[in-house]
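Multiple structures are listed underneath, in structure tokens.
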Structure P
Amino acid sequence: MAGMRNSSDNHGLTQWHGTTIIGVKRGDTTVIAGDGQVSMGNTVMKPNARKVRRIGDEGKVIGGFAGATADAFTLFERLERKLEQHRGQLMRAAVELAKDWRTDKYLRNLEALMIVADKDCMLVLTGNGDVLEPEGGIAAIGSGGNYALAAARALSDYEEDPEKIARRAMAVAADVCVFTNDRVTVETI
């Protein structure tokens, strides 16, 4: 998000502040949800940004981002090109994007994380070259990501509907994380 900051803890890991994105996959249905808050420091600059969207040919891929907005849009555009090159194969396009993101001098400086999904898989993409398929069909990123992830994992034992899990997990994150609000965008595949 504009003005989004990152900081390193004592272990050298980056902690993103500024949004919450969650992906939940159950059977043939995958949901990605994200809040709408854009923060600059301690100020809410915009409460209704769309950080989750459809991409690719005919919207067959959904994705959400946490990070600098311009950087995330650049990565979405690159992913769309990779999807075109690889005939809509998300896994292959994601691996190729991750390679470029890690090795390209320009892309290497982009600060964002992404969750993307199609009808077959859900993936977390990072600038470290990671293409991760989350265990248990639940992934979350951003400052409220750990709260949403914990809530979704707890809910998944009692709830089968991935949209209900995602919406409730987002509500928990919005209650706890000051960089996350309750204006949620949801896309389903």
Structure Q
Amino acid sequence: MSDRQDFPGWHGTTIVGVRKGGKVVIAGDGQVSLGNTVIKGSARKVRRISPGGHEVICGFAGSTADAFTLLERLEAKLEASPGQLLRASVELAKDWRTDKYLKNLEAMLIVSDGSDLFIITGAGDVLEPENDIAAVGSGGNFALAAARAMMDTERDAEAIARRALEIAAEICVFTNGNMVVEALDG
């Protein structure tokens, strides 16, 4: 990510992805903040895309316009390589890191096709998280810790993602409890 001095200080968002029991769930809160001010409390930062008939769920943290640009690029990569989320993610990460325009985008993505779960960053990373949990955003570490603590319980992927996001919202002032949850079976 860039450390541009002119970046307005957008904060907010917790996105968490959980893979358990043959299901992947991505959940995100709805808060958008500018500095210490809540601008919107009901943003939709988790989306479902279906390029070529293959469903993928995506969650994003960072600038909304930048994230939408990246989601459009990911969708195009998936149309070029139907059903190959890893390949499309790597191609997106390469473009993001090297393209003059894209490298200035301020966002992070969590994506899943129901079996694979990845974090994609502007540093060129496509990360498959350990312990079947991915989390990004200002409350990401809180949600990650909470989800890890619940993985060996009876809770399913959706219950873990929802509770982890609730816990993050209780701790992180840039995260709220207005959730959007999307799920795919593996």
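Every number in this text was worked out from the coordinates using simple rules, so none of it is lab data. What you are looking at is a predicted structure, and each value in this text was computed from that prediction instead of being measured. Cβ atoms are built from the backbone, for glycine too; each structure is taken alone.
What the table below lists for this structure:
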item: For 0.60 (FRET efficiency 1/(1 + (r/R0)^6) of positions 104 and 168 (r between Cβ atoms, R0 = 30 Å, to 0.05), calculated) the corresponding structure among P, Q; result: Q
item: Winner on mean count of other Cβ atoms within 10 Å over residues 40-47 once structures P, Q are ranked, highest first; result: Q
item: Entry that produces 2.7 once distance in nm of label points 7 Å out along Cα→Cβ at positions 24 and 128 is calculated, selected from P, Q; result: P
